[in-house]
1. A value of -9000 was derived for helix-only ellipticity at 222 nm (-39500 (n - 2.57) for each DSSP H run of 4 or more, over all residues; to 500); which structure in 1, 2 was it taken from?
2. Can you rank 1, 2 by FRET efficiency 1/(1 + (r/R0)^6) of positions 88 and 248 (r between Cβ atoms, R0 = 35 Å, to 0.05) and just name the one with the largest value?
3. Work out which structure the value 2.8 belongs to, where distance in nm of label points 7 Å out along Cα→Cβ at positions 64 and 416 was derived from one of 1, 2.
4. Out of 1, 2, which structure matches 19 when relative contact order in percent (Cα under 8 Å, 6 or more apart) is calculated?
5. Which structure, out of 1, 2, was distance in nm of label points 7 Å out along Cα→Cβ at positions 296 and 360 derived from, given a value of 2.0?
6. Thinking of 1, 2, which structure, once log10 I(q)/I(0) by the Debye sum over Cα atoms at q = 0.07, 0.08, 0.12 Å⁻¹ is computed, gives back -0.36, -0.47, -1.14?
7. When distance in nm of label points 7 Å out along Cα→Cβ at positions 40 and 192 is calculated for each of the structures 1, 2, which structure yields the highest value?
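Please treat every number below as a calculation from the coordinates, not as lab data. Since we're looking at a predicted model, the values are computed, not measured. Cβ atoms are built from the backbone, for glycine too; each structure is taken alone.
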Structure 1
Amino acid sequence: MSRWVPHVPAAVSLRRLFPSASFVGCGDIVALHATDRSGDCRPQSLFAVIRGPRHDGHNYIAEAISHGAKALLVDRPQPNVNVLQCIVPDVRRAYAEVCAAIMSHPCRQLALAGVTGTNGKTTTTWLIRSILQAAGQQTGLLGTIEYHDGKKGEAAALTTPDSRSFSDWLRRMVVQGTTHAAMELSSHSLDQRRTAGTLLDAAVITNITQDHFDYHGTYENYRRSKLRIFDYLKPAGMAIVNADDPGSRSCMEDAPKRVLSFGMDEPADVQAMIQDVTLEGSRFRLRIGVESCDVQTHLIGRHNISNCLAAAAVAAHLDVSLAEIAEGIESLTRVPGRMDAVGHGSCGTVFIDFAHTPDALNRAVQTLKSLTTGRVFCVFGAGGDRDKTKRPLMGKAASAADVVVVTSDNPRSEDPAEIAREIVAGCNEWQSQLPRVELDRRAAIQWALSNARPGDAVLIAGKGHETEQICGTTRTHFDDREVVEDFLKSRSIISAPHGFRRVHA
């Protein structure tokens with residue numbers, strides 16, 4: 001069994017790394033350890049003083065020094081501070097670049113694919129990893145579900161790790177002999193420059209619809225944050241955009257000269273001609289340039305064919321053969337919590353999906369509507385302390401289902417009943433019958449399963465792979481999949497799938 005060997009940090013001259021920086025108390029600072037958390041400081045640490053949406057690092061300078069910090073990375077000189085200071089215009093960016101340098105710039109020894117977008121990031125990165133593994137490449141992964149160095153992984157804390165953890169994981173990959181990696185880059189991480197100092201061989205924008213307006217404020221700000229992924233391309237790197245999605249397609253104007261497009265409906269460099277779509281997967285003809293081949297995927301829905309195309313475009317840029325691309329796509333049987341079939345029985349077929357944006361929920365519901373002979377049940381909620389403007393849009397998206405059950409989904413500090421009312425406001429205009437509101441998520445799932453019949457489909461959306469429910473500041477174990485499996489076992493109704501409608505291109 002492999003064992004990760006810690007990297008010996010490189011000594012980094014801030015004068016050399018930031019030639020235009022100014023210094024207080026010295027002509028240079030040499031850093032061996034950097035952090036933006038005062039409690040993580042130790043003797044000789046460089047403390048990055050970052051203003052965040054909730055905390056201002058300036059309020060923690062004294063604590064950092066008490067833990068041994070010898071220097072500050074700041075955007076303006078700090079008076080009455082008896083430690084060295086490096087003054088830079090953008091501390092977030094500089095901190096990320098320092099972290100990459102301390103880890104000896106691991107991106108230089110890895111072929112890296114970064115993926116951003118409102119939806120599809122996780123599935124696309126898992127497909128990229130599967131394809132590269134089929135091509136014989138040891139491949140790492142950083143994303144919403146897990147961080148993996150190519151040999152060993154652990155559950156993810158954030159979609160994109162903080163700057164220090166990000167560079168640390170890339171260095172772990174290099175130490176383990178990993179040669180490639182696929183990474184999700186969230187809009188938050190791109191806006192915060194967490195990955196500055198790391199360069200990509202391929203940068204994918206899967207789509208841009210609506211999410212995180214509580215943080216970004218406007219669609220244009222959100223889109224602008226996604227565009228920053230192109231700033232991290234290597235000189236020979238490839239920008240990869242979705243020709244079928246207006247938001248992603250609009251980014252072509254801002255992309256570097258080297259661009260690959262993918263799509264099913266619009267002309268594109270990487271194209272799919274759909275042959276067969278069922279609740280057991282899809283078949284399509286994949287064309288890249290003048291080459292083409294038939295591909296099968298276990299992933300469900302047209303949106304997952306789009307994710308396959310994005311991954312195929314990355315692989316093609318990395319010189320993976322068409323046969324290996326097809327093999328890698330077929331090898332991926334599931335992505336946890338992404339249109340994940342849990343069981344079949346007299347309550348129909350049950351799916352767990354992470355869909356928590358209007359576009360993703362609409363696609364999930366429409367996919368099941370087109371492939372199911374019976375009714376579609378949709379059980380979902382919306383997160384508290386997050387973008388409120390999307391809640392009625394989520395209600396509208398769910399209204400395409402035959403039976404809508406509105407419930408709780410990490411209400412955090414907000415009143416779950418008020419969140420539900422905001423969702424239902426979007427349902428009422430579009431659905432003939434009122435949605436059922438059941439704030440107890442377990443009870444909501446059990447009600448849907450109890451009322452579904454053979455041939456129906458039950459979609460439980462919003463949490464996907466997550467295993468916690470956050471109410472106030474309390475985190476309680478809650479796994480949608482476990483709730484479904486416990487219900488099905490208690491009724492002894494798990495059986496073979498039935499009631500599927502086949503759709504041909």
Structure 2
Amino acid sequence: MKSILKTTLAVCALVTLAACEDFLDLKPISSITAENAYNTASDAEAALIGAYDSFSQEYYIWDNVLFNDVLSDNYYAGGDNPEIFQIDDLNITPLNSRLFNNWSQIYNAILKANTVLDKVPGITDAKLDVDNRKAQILGEASFLRAYHYYQLVKMFGGVPLVIQASSSTDPSETQKTRASVAEIYAQVIADLEFAIANLPDTYGSDASTNKARATKGAANALMAKVQAQKPNRDYSKVLEHCNAVISSSAGYQLLTDYTHLWDGNHYNNAESILEVQFVGSTEANWGPQLLLPPSISGDSWRKFVTPSHNLVNAFDSEGDNVRKNASVLFESVNWVDEFWSATTGGNVPFAYKWKSANGWASTNRQYILRLADIILLKAEALNETNQLELARAEVNRIRSRVGLDPTTATDKASMALAIEKERRLELCQEAQRWDDLVRYGKAVTTMNSLIEVNLLTGDTKSFNMTENKILLPIPQSERNRNPSLGQNPGYN
């Protein structure tokens with residue numbers, strides 16, 4: 001399995017994201033080394049394709065799930081990878097190579113966005129004047145840069161703020177100190193404000209284009225999440241931007257059938273705001289092969305990202321069979337699972353929002369942004385601004401879709417708990433849970449009160465969660481390159 005995984009990771013580096021049919025024949029300009037390669041509208045569009053390409057990297061395929069869902073009470077590692085066990089155990093060291101992989105991949109993505117923002121303004125091709133295309137390209141690149149920095153600041157706190165493309169090897173360029181968390185969020189918000197001002201609601205009638213590229217709806221959705229997640233959160237801004245998404249002329253709507261989000265036949269749907277356009281072959285998602293059971297994957301080795309008892313119990317306590325069955329699949333396996341079956345042949349749950357492995361070349365997608373997340377975020381903002389009944393209406397929109405009775409929350413505190421649980425059941429395996437726990441100030445208490453019993457030893461797993469562990473350690477390999485980075489508190 002490990003040799004297959006290594007081969008697949010190498011292949012995945014070649015995957016490209018085609019934003020629309022017109023771009024299919026364009027070579028990403030990020031592979032062009034000539035300094036004066038940015039002269040035409042085609043060059044600008046190719047540079048933008050190179051920037052979107054970053055959503056096919058390992059972090060956005062499944063490491064974001066590891067560092068959000070596996071890090072939390074939703075899933076545990078499964079599999080056989082010691083570095084993923086560290087994530088599951090909340091015992092991550094600066095030497096964990098996944099940290100550097102994520103750091104470097106996201107900064108590479110930022111470099112691509114910076115290249116577009118640096119080079120495209122100087123291109124004088126008249127084709128970029130048609131339909132305000134130059135401004136749209138810059139808006140798309142600004143959205144992408146904001147999205148990537150948002151990932152970094154959530155994981156690592158303050159990080160170097162690089163907003164210009166540079167190929168210099170001078171230490172003054174490569175060894176930047178860390179900007180503060182406030183400075184990173186200020187840049188993210190500035191980029192999103194620019195994106196909102198310059199992006200269209202749609203690029204036409206083709207859903208495969210509108211869901212593949214940053215739109216005004218995507219920028220407003222991300223802004224709502226940013227305004228809620230930043231330390232000095234602004235719930236009035238959260239409401240403003242949630243409402244902008246919900247009322248958008250793009251016509252976002254909840255799907256009537258929750259299972260259609262995940263059956264592989266309804267991508268680019270009305271609920272989707274932004275998703276990676278995996279279509280198979282060289283533009284494929286290799287992640288499902290790592291998660292799905294033998295009956296689907298065709299493999300016999302132990303899989304990763306296993307649902308926890310706590311998550312399954314949360315579904316069961318709510319009587320939420322629709323979302324449970326769409327998200328979790330039980331199957332008898334030929335291995336021992338320390339939390340579900342002490343003997344071979346026992347039933348073990350699998351992460352099931354991806355449903356087709358297709359030999360490491362799945363077309364299954366991970367939504368980058370979707371409407372249900374924004375509706376629940378709106379409910380949270382309404383509740384936090386003491387608008388209980390309006391919050392109730394939004395929560396019940398989500399519950400009624402899956403056949404659940406209206407929420408019984410009667411006050412602000414109980415509504416906050418109801419929204420937290422609703423987000424957990426709605427958005428599991430979508431890289432949201434850890435962010436929610438951190439935002440609610442519950443990461444430490446939730447993880448230290450989590451009861452998961454090792455059936456092989458009889459011991460209850462101890463996570464020893466602390467406030468310091470809310471942030472990940474700065475990767476040691478990056479600190480070796482840049483001694484001015486320092487380290488987050490609690491790590492050596």
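1. Value -9000 for helix-only ellipticity at 222 nm (-39500 (n - 2.57) for each DSSP H run of 4 or more, over all residues; to 500) corresponds to 1 out of 1, 2.
2. Checked 1, 2; max of FRET efficiency 1/(1 + (r/R0)^6) of positions 88 and 248 (r between Cβ atoms, R0 = 35 Å, to 0.05) sits with 1.
3. The value was obtained from structure 2.
4. This figure was derived from 2.
5. 2
6. Only structure 2 yields this read-out.
7. Looking at the calculated values, the largest one is 2.
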